[in-house]
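Structures follow.
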Structure 1
Amino acid sequence: MRHKQGLVAIAAFAGAAGLCTAGAFYAVQIIENRSATAVAEALQSAGYEWAEVAADGLQVQLSGTAPTEALRFRALTVGGDVVDSSRLIDLMIVADAAVIEAPRFQLEILRNDDGVQLIGLVPVATEENGIAGTITAAAPGAEVTDMLETADYPVPEGWDRALAFGTEALRILPRSKISITADRVEVTAISNSTDEKRKLESQLRRVAPQGLRLNLNITAPRPVITPFTLRFVVDAEGARFDACSADSERSRNRIIAAATAAGVPGQPSCTIGLGVPSPNWTQAVTLGIGAAAELGEASISFSDVDVSLIAGKSVSQADFDRVIGELQSALPDVFSLQAVLPEREERPRGLEGPAEFTAALSEDGRVQLRGRLADQRMRDAVDSYARARFGGEAVRTATRFDPDLPDGWPVRVLGGLEALGELHEGQVTVRADLVEIRGTTGNREASDTIARILSGKLGQGQQYRINVAYDETLDPVASLPTPQECVRQINAHLSERQITFAPGSANIDPAARQTLDRIAEVMRNCLDVAMEIGGHTDSQGREEMNQRLSQRRAEAVIEALMARRIPVAHLTAMGYGPSVPIADNGTEAGREANRRIEFKLLGEEADEAAPSEEEITVSAQTAGSDTPRPRSRPE
């Protein structure tokens with residue numbers, strides 16, 4: 001009986017223990033779930049969606065990748081506000097810090113008469129290489145103010161070539177602002193004249209590295225235009241300007257718009273200059289262009305406030321009277337209009353046929369004067385003027401006398417000769433009713449200049465015709481060769497006759513003088529092209545002696561060019577000895593080929609040339625063996 005009671009008691013205690021254990025387990029589960037849920041909701045409300053929450057008994061585990069250490073700490077703080085911080089287990093990690101991008105390096109160079117200022121942020125390596133010293137060498141005598149800041153980051157690709165070009169631009173431009181980045185160089189500068197502006201632009205574009213974005217803004221002072229001239233023509237060849245002048249951008253745009261509406265193709269040029277005779281210039285010019293276009297065949301010339309309109313022979317009297325009447329009433333008061341409708345038949349006077357004088361300028365500079373002049377005195381005056389203008393030996397005069405020439409004939413002839421002097425080749429024809437000039441030129445502004453000459457010489461109401469073509473190959477600026485073309489031209493001369501030296505010597509053979517003369521002619525158009533003149537020998541003899549000989553030969557070529565008055569600051573002499581053979585030194589033919597002088601480009605042009613032109617070289621073999629006897633002497 002007692003045994004049974006003990007078993008019952010044990011069972012009761014076991015059941016109670018089990019109930020207690022189950023109750024505790026479920027209680028812990030409830031606390032875990034509530035704690036994890038509360039912490040998760042708090043983190044969500046705070047915007048920390050990246051944080052993950054898990055419960056392990058009474059402990060709450062926080063995991064996930066925090067963007068920053070600060071956000072990880074804030075997530076712990078938010079969780080600690082919900083449950084006791086001792087219950088929080090931090091399993092969070094922090095994302096790797098992003099790589100800090102390198103700053104944008106930019107260098108501003110300001111140069112004027114007071115000195116050079118350097119402003120901007122450059123790589124430390126640039127400053128360590130002595131940028132101030134480089135600038136001082138490019139602008140000798142100028143005081144350099146260095147206000148640069150540096151950053152210790154790798155030099156960006158393209159920075160060195162952009163800096164080298166910017167430094168070269170600084171050397172060329174005494175008044176300039178140059179902005180340099182790794183992929184772009186902006187140049188703002190002032191030139192002394194329009195011609196100098198074109199030369200500077202051409203020079204900078206020639207030396208600019210390939211692939212570098214270049215923005216040039218070189219300004220020139222506005223020219224003083226005297227007289228202020230505009231000439232607009234409508235004839236069988238179409239509508240065009242022989243000369244165009246404006247006093248501002250707005251004025252030019254309005255004039256060009258009027259010309260375009262009148263039938264001028266493309267984008268005509270119009271020079272902006274000083275000396276406008278009236279603030280109503282643009283209004284008067286646009287009215288005149290419209291009147292000429294309405295007549296269909298006419299030329300209208302403005303010389304300051306004097307206006308001459310010459311109608312074509314196809315214009316009827318009624319149309320002429322109507323258009324001229326409207327133009328006369330619309331022109332501002334200060335402008336004086338003279339309009340002419342030529343007679344349909346040309347009447348001869350004096351000698352048989354109409355009076356005529358011609359002057360023809362050939363491409364070789366010779367001038368032929370033919371036609372009619374009044375008397376010996378006039379012939380002497382015309383002949384003297386032509387010889388002074390074109391050279392005494394170039395002029396041939398074959399004229400005859402006609403005492404019945406029209407009034408003003410000497411002025412017309414001399415004006416025509418002055419206009420002819422603006423051409424490379426061409427002809428001027430002087431008649432009683434017309435002065436006509438035609439030909440080619442390498443000056444873009446020649447037509448404007450000729451129009452000013454003729455309008456000033458002939459006076460108001462006189463008819464003239466200009467048919468001048470611009471030929472870029474005659475332009476001394478536009479026709480300058482590229483660096484690659486410079487070396488190719490030298491190569492062409494050397495292919496005809498090579499530079500030769502006496503054996504074992506740096507003395508240039510007399511037979512090479514003609515070749516050097518031709519190279520000097522090429523160099524005169526390539527004064528800013530950096531070139532290396534390299535000397536090479538064969539492998540016979542001591543290497544040190546050969547190296548010295550090759551150096552002296554390269555220097556001898558530079559001295560020969562200097563003797564021909566060629567600036568040689570852009571040339572570098574380099575002796576290579578036998579270290580760069582181009583043929584087998586084991587044969588006589590190979591050794592002869594290895595004894596040579598080479599011209600090649602330096603700088604960016606050489607670095608960025610195509611593989612076949614990477615070293616655009618021209619070689620000149622030296623005559624005979626450099627190896628004198630005994631063979632221990634230099635080769």
Structure 2
Amino acid sequence: MILNRKSVELLAPAGNWDALVAAVEAGADAVYLGGKHFNMRMHRNKETNFDDETLKKAIEYTHAHGVHLYITLNNLISVDEVEPLKQYLAYLNEIRPDAILVQDFAVLELTKEMGIDIPLHTSVMMNTHNEHAIKKLKEYGITRIVVGREMTLSEMSLFKERTGLEIEYFMHGDMCIAESGQCIHSGVVFGQSGNRGRCLKPCRWPYKLIDENTGEILDKDDQHDYKLALKDMCMYRNIPELIQAGVFSFKIEGRMRPADFVRRIVATYRKAIDAYIEDPYGYQVDEEGWQDLYKNRARDFTTTFALGQPDASDIGFDGSREPRFFSDAVEEAGFQDEILRAEEPISKPFNGKRRLSVQVANLASAEAACQNGADVIYLSGEVFKPQKPWSLKDTAAAIELGKKYNTKVVISTPRTTMRRECGEIEQFLHAVNELQPAGIMVSNLGTLKLAQECTDLPVQADFSFNLFNHMAATFMQKNGLVMGTASLELSFGQLKKLVENSPLPIEVIVHGAYESMICDHNFAAMILPYKHLVNPEFVNRHYALKDKVGGVHPLRMDQFGRNHILFTKDLCYYPYLEKFNGIGSFRIEAKDYAPELVAQLTKAYRTALDNLDAGKPYFDEATFKLMQEKSPRQLGIGVYRFRQSQDSL
């Protein structure tokens with residue numbers, strides 16, 4: 001590869017006009033910024049982001065200086081925001097930015113419907129991490145992928161080779177500990193979603209690592225409480241590796257940063273990139289530039305996943321360099337349900353009886369759900385250690401159980417499917433197709449494409465698709481999905497509008513353990529004397545993170561080594577079932593439950609739903625009390641304590 005000035009792009013952030021000018025004058029090839037709505041930086045919106053008139057001026061200014069301008073339209077859209085979104089897209093089509101960064105499938109659907117021909121880039125929030133997803137996205141005019149932060153440079157190089165698309169990579173700035181688009185902690189606890197540009201950063205809270213079963217504090221060092229506080233990305237010393245891996249766009253994070261910060265960072269990277277392009281063989285790191293970056297840093301630096309699996313050195317455990325804490329730990333919602341009780345029921349009729357589905361992690365739980373009236377069981381794509389993943393033998397046995405009890409069996413796939421997982425899933429799906437279960441539940445566009453290529457079975461979408469509006473549901477339906485699962489960040493009022501307007505049946509999780517984050521970090525190994533070649537049994541213990549108000553967040557490791565952080569309280573909508581009219585399915589998330597509890601919950605919800613079908617009273621106080629007594633955690637209503645997930649208008 002012979003390099004020239006056009007081989008790579010230095011992409012700078014701009015939160016206001018001064019930062020935009022600073023980025024251009026310092027040598028950025030492109031700038032990304034957001035309008036006053038629909039982007040991932042909605043805090044301090046009066047001081048940051050660009051109104052419509054200034055957006056137009058920004059495009060004129062950058063183009064006059066030979067610089068590209070990309071507009072971030074990269075958050076989730078509620079039903080109420082779809083019409084304003086159409087108007088905004090029409091305006092962008094008039095002023096002609098060089099690209100739009102997107103997360104919500106609604107934007108893909110609307111740009112196609114409206115005939116908008118502006119190039120589209122996937123935001124990192126779309127969590128694009130396998131080549132099969134790219135094949136689907138290409139159909140919608142995607143020309144560039146902002147890859148997930150968990151992708152190493154070696155994986156990225158192969159990814160680019162196989163897809164042929166431009167790769168954009170975050171190479172400097174604030175990083176999330178959770179997989180992009182898969183953290184709902186702020187949205188559920190505060191009604192301010194990180195997927196809607198309003199994250200209050202619960203990952204920056206202090207936590208103690210405890211044994212979940214005994215409550216014993218395993219890390220008594222007060223200087224190591226900030227266990228999720230990932231350091232800032234800095235790839236300055238690794239520019240050669242980035243370029244040779246095939247990264248085209250070097251992205252600097254920082255749309256909330258002042259102009260002098262943007263100017264300094266852009267100028268420093270501009271000089272280093274140009275030096276490497278001019279003489280790759282003789283290139284050496286400019287130590288003066290490095291010292292300037294280091295001296296003016298906010299947090300300490302890390303290369304996260306770019307060069308391999310992060311470890312404890314990548315976490316700012318003492319919190320001393322955190323520039324700002326956006327929130328403090330609060331107790332999660334129990335049954336503070338004044339808002340929920342005042343909500344009108346969903347106004348949509350049922351087509352047949354109310355459908356009950358249960359997600360299970362083993363054969364004993366599968367049989368418990370079948371025996372007690374589940375219409376559908378999902379064989380979970382991820383299982384939590386020490387449980388074993390579903391083998392073909394156990395899958396076949398579960399399908400036979402389903403036939404015995406007249407219960408449909410649907411195969412779930414993992415939320416994250418990198419190259420390794422895709423290879424395993426492809427082979428598994430070919431084998432499963434011979435067993436003819438009732439369907440496949442997929443967790444991203446890549447597994448959707450694999451399921452459609454490898455099987456002839458109905459395919460539905462899990463909650464990791466972040467389904468927030470009816471246009472995204474339209475996108476799913478047009479792409480062959482038969483059901484979608486509602487986002488766990490939707491308030492009840494927003495769910496109501498989704499269900500009433502969706503062309504696709506919508507499943508709702510009404511009970512169970514659910515996850516605030518999924519992370520590719522081994523938190524126990526960072527704190528404890530754990531070495532996977534010496535004491536692998538450590539990962540079979542159940543650990544938890546305890547916050548400052550006493551909330552215990554269970555940690556669960558799946559078969560791929562990823563950590564799932566659960567909320568401190570499990571969902572329970574048993575007292576409110578009459579409000580969920582016309583939904584496609586009522587789901588119990590039971591993969592973290594013992595078979596006895598699976599049986600009890602399935603029976604309770606089956607009885608309640610049958611009574612609703614018959615027009616009888618469904619709520620039983622004794623049953624509800626038993627649910628609370630037997631639950632491994634307290635129960636609550638999650639985001640339904642809020643009237644809405646705060647919007648971006």
Structure 3
Amino acid sequence: MAEEQRGDAIETFQAAGETFPPDAATVAAANAQAEIYARAAADPVAFWAAEARERLTWRKPFTKTLEWELPFARWFDDGELNVAENCVDRHVAAGRGEKVAFHWIGEPGDRRTITYAELLVEVQRTANALKGLGVTRGDRVAIYMPMVPEVAIAMLACARIGAAHSVVFSGFPASALADRINDAEAKVLITADGGYRKGSFFELKPIADEAMKSSPSITGSIVYRRRQPGTPGETAMQQGRDHWWQDLVPQQSTDCPAEAMPAEQLLFLLYTSGTTAKPKGIMHTSAGYLLGAALTHHAVFDIKPDDVYWCAADVGWITGHTYIVYGPLANGATQVMYEGTPDTPSWDRWWSIIEELKVNILYCAPTAIRAFMRQGEEHPRKHDLSSLRLLGSVGEPINPEAWLWYRSVIGGGRTPIVDTWWQTETGSIAISPLPGVTTTKPGSATFAMPGIAADVVDASGKSVPLGGGGFLTLTQPWPSMLRGIWGDPARFKETYWSRFPGSYFAGDGARRDEEGYFWLLGRVDDVMNVSAHRISTIEVESALVDHHNVAEAAVVGKNDPLTGQAIFAFVILKKGVEATDEFAHELRGHVAKQIGAIARPKFLLFVPDLPKTRSGKIMRRLLRDIAEGRALGDVTTLADGGVVDTIRSNTGAAEE
């Protein structure tokens with residue numbers, strides 16, 4: 001690449017690796033067949049119309065499929081349906097009411113099994129409770145809850161009556177909750193006294209109370225009692241405003257007919273955090289979003305009627321919205337919902353659940369996979385995981401080494417892996433393999449989903465040839481796409497549509513190899529400029545994790561007077577491996593051998609852990625602060641706030 005061209009794209013490094021074609025049995029039984037790509041490419045609008053008629057139950061059939069005035073889309077605009085009816089009622093009406101919707105397991109070990117018939121009763125009661133608190137069509141309801149079935153019930157109750165929900169992750173502090181309540185002008189807050197995590201009860205109601213002090217739009221709240229008998233503490237309730245769920249909801253009528261809603265009725269707001277501006281309220285509407293959720297869940301996870309499916313995300317994020325609530329329930333799936341963390345009471349908790357409930361499909365984040373790798377194989381080896389037939393990855397690019405470990409140790413060397421790329425904004429999976437169709441490559445999300453058009457472009461917006469890296473864009477509208485930013489259409493245009501006019505810019509870097517496979521490179525904010533070379537953090541991290549003694553790694557750029565930026569690597573070693581200067585030197589050489597001398601880390605620090613949010617995402621922003629010796633930014637969402645102090649105390653030993 002010529003020197004003057006280096007700023008136009010992201011340089012990428014690729015080593016040949018093993019490929020995994022689908023086995024004959026998976027091909028024969030797969031929900032999606034290869035022809036789906038050609039059908040979608042021939043006429044994307046007709047493809048989506050046919051899928052919408054097949055997968056969704058309509059009260060009023062649509063005659064208009066797409067109205068597109070860039071960047072604003074309206075899908076199936078003259079049609080009407082109800083999202084809750086599609087997720088619950090129609091399964092009961094079809095005689096599947098006794099099918100289990102949720103196997104719920106609390107971290108302390110308490111359990112509940114909820115059928116579709118029972119779910120329908122609870123959704124109707126909760127919808128009537130909301131009506132009794134004055135919630136009507138078009139209102140917004142904030143939800144701030146732990147991982148209990150009532151969070152899904154609350155979401156479906158809102159959808160039933162046409163109120164938009166705004167779910168706020170239960171790890172957020174009062175200020176973040178208040179910001180989201182106030183931006184949405186939510187009328188009611190649904191919360192809980194708390195929940196269980198890592199063996200302890202964490203309080204939510206005091207945080208909710210603090211948020212409601214500065215949230216004048218809230219006129220009432222419903223509080224779910226999660227605290228078990230014997231758990232110390234009491235919950236303060238404000239007379240006239242706060243209502244215990246267990247007192248209010250059971251007394252409601254079980255008759256609350258699902259109302260027909262316009263296809264473009266606002267279904268929910270989900271806020272994405274901004275580092276320099278207020279959070280963005282991403283808007284998703286009813287029919288298009290539900291179609292994306294249902295189709296992708298059916299095709300990517302190859303869901304069968306008797307499967308037990310487990311998405312191990314939190315409902316507070318888009319993954320939980322789409323692949324715990326709306327996608328699986330629209331498809332009538334049976335699924336697992338688990339409240340706690342993978343390491344409580346021990347690191348085999350997940351595997352014991354899979355063995356007991358005979359889980360067939362597991363969908364989780366690479367961070368969890370790498371954490372399991374770090375513990376070794378002993379925990380999964382103690383359990384029979386033979387029921388698993390498909391594994392999924394979500395949240396960030398997965399290192400090839402973690403991909404291979406996941407398939408070998410958890411999948412028994414036989415399960416397909418679906419490495420999925422998508423965002424809060426896309427609503428549903430946009431790039432992923434299809435089981436039975438796609439030959440997979442460890443670390444690659446493979447190809448855009450049928451009906452999705454993706455490209456990799458340079459800084460001028462020109463498509464990058466195969467083998468090159470750049471900026472990931474989506475070049476045509478799709479049904480589950482965001483409809484805007486709540487209350488700020490100008491920010492919507494500027495944030496997503498101004499960088500490359502005519503295309504949605506995802507904010508991620510990517511490359512396509514010579515066969516057209518997509519390899520995600522992480523946020524473009526995480527691209528390092530080293531001696532005029534634009535290098536993705538994920539590729540250096542993957543090279544580090546490729547070493548058999550490395551469990552996990554995170555890489556950031558550190559300002560350097562000579563090279564512009566220098567690579568700073570934070571490395572977690574596997575159990576029993578000694579952190580020595582000699583091994584640090586070996587690791588640097590390993591990276592240089594894997595992807596080139598330009599990517600050799602100048603700084604390498606062995607750490608016991610990495611700063612992660614409670615959802616498992618590595619907070620590279622804090623690692624950049626540590627690398628630069630700056631004051632730390634906001635640490636309120638960290639799972640373990642002490643880890644940054646431990647890392648900072650050792651940074652002097654990082655330079656070679």
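Where does the value -10000 come from, among 1, 2, 3, when helix-only ellipticity at 222 nm (-39500 (n - 2.57) for each DSSP H run of 4 or more, over all residues; to 500) is the thing being computed?
The value was obtained from structure 2.
Can you say which of 1, 2, 3 returns 14 when relative contact order in percent (Cα under 8 Å, 6 or more apart) is computed?
Traced to structure 3.
Suppose FRET efficiency 1/(1 + (r/R0)^6) of positions 117 and 581 (r between Cβ atoms, R0 = 41 Å, to 0.05) works out to 0.50; of 1, 2, 3, which structure was it derived from?
Structure 2 accounts for this read-out.
Work out the source of 16.3, 50 here, i.e. which of 1, 2, 3 gives that when Rg and Dmax of the Cα atoms in Å, for residues 405-548 alone is computed. Don't skip to the answer; put the middle values down first.
Details: 1: 26.1, 86; 2: 18.2, 55; 3: 16.3, 50.
Checking each candidate, the match is 3.
Suppose percent of Cα pairs over 29 Å apart, for residues 237-444 alone works out to 38; of 1, 2, 3, which structure was it derived from?
1
Read-outs throughout are calculated quantities, based only on the coordinates presented, and are distinct from any laboratory measurement. Fair warning: this is a prediction, and the values are worked out from it, not measured in the lab. Cβ atoms are built from the backbone, for glycine too; each structure is taken alone.
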